[in-house]
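Scrolling down, you'll hit the structures one after another.
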Structure I
Amino acid sequence: MEILDGSEDVAKQRHGCVTAWLVLMLVVNSLSALLYLFFSDMVTNTFQVDVSSTLILLLGIVGIANVVFSVFLLQWKKMGFWGFLVTSIVTLIINMNIGVGIVQSMFGLVGIVILYGILQIKKDSKTAWENLE
């Protein structure tokens, strides 16, 4: 016999701003991955330094990983956040190695802070971060 404690399972909900941000991250990272993988010449011209094809490929893979991590966050998986943290650190290291300025290189870490802040927005008195599994 099953004992009921009177509590109901409430469907997880996130604020619309959180959903919008996660969808934006999904789109931007998809475009970024495509840019690195299929338009690498444009990327190397933008950096105005010699960037190896290996590093460009690695940045493309990081973009694909970020798409996956965006999907994880949309599916309430905290692993998506930690994945973004790791890829941001990898990107920071790559950017520093290819000569991107420190301010531009650190921007990815600011993105993690912004993501964490957005995950703190409440819906029905519970943050998106609290709902992540």
Structure II
Amino acid sequence: MSPADLLAAAGRVARNAHAPYSGIRVGAVLEYPDGRTFAGVNLESASYGLSICAERSALARAVTDGAEGPVRVAVARADGVPILPCGACRQLLSEAARSMVVVHAGPDGPRERPLGELLPDPFLLEDDA
């Protein structure tokens, strides 16, 4: 899937997000080496700590279906404003695949960036260091 197609898919699914408090509807699509994709959206709660981001929602769905080793994640807001994964999502995504690439909206179209650029020093267990 091209970066533009992956980003567009994230933007489409973002319309389904539940964001009554922030109003910011976010979608994420994880892509795996075999071509499978898994989508997720943010789900906000009145108890803010219980909210879940789109990236973690997509990752939970992929893990539930037994997928391992995502290669890319696209993140998009429903309104098209550029957005990047938050710190918590960067950490969990890095644990799924440190070499993952993040696709997001840029000034001239889709932009691809290594996750390691966004989170250069993830928290690691001693055995993973």
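Bear in mind that the values in this text are calculations on the coordinates, not laboratory data. Because the structure is predicted, anything quoted here is derived from the model rather than measured. Cβ atoms are built from the backbone, for glycine too; each structure is taken alone.
I, II: which one has helix-only ellipticity at 222 nm (-39500 (n - 2.57) for each DSSP H run of 4 or more, over all residues; to 500), as calculated, at -8000?
It was calculated from structure II.
Who wins on mean count of other Cβ atoms within 10 Å over residues 22-29 among I, II, i.e. which is largest?
Largest value of mean count of other Cβ atoms within 10 Å over residues 22-29: II.
Compare FRET efficiency 1/(1 + (r/R0)^6) of positions 54 and 78 (r between Cβ atoms, R0 = 30 Å, to 0.05) across structures I, II and report the one with the greatest value.
II
Out of I, II, which has the highest value for distance in nm of label points 7 Å out along Cα→Cβ at positions 102 and 118?
Structure I comes out on top.
Which structure, out of I, II, was relative contact order in percent (Cα under 8 Å, 6 or more apart) derived from, given a value of 23?
Considering all the candidates, the number was obtained from II.
To test your reading of the models, identify which of I, II gives 36, 14, 12 for semi-axes √(5λ) of the Cα gyration tensor in Å when calculated.
Attributed to the structure labelled I.
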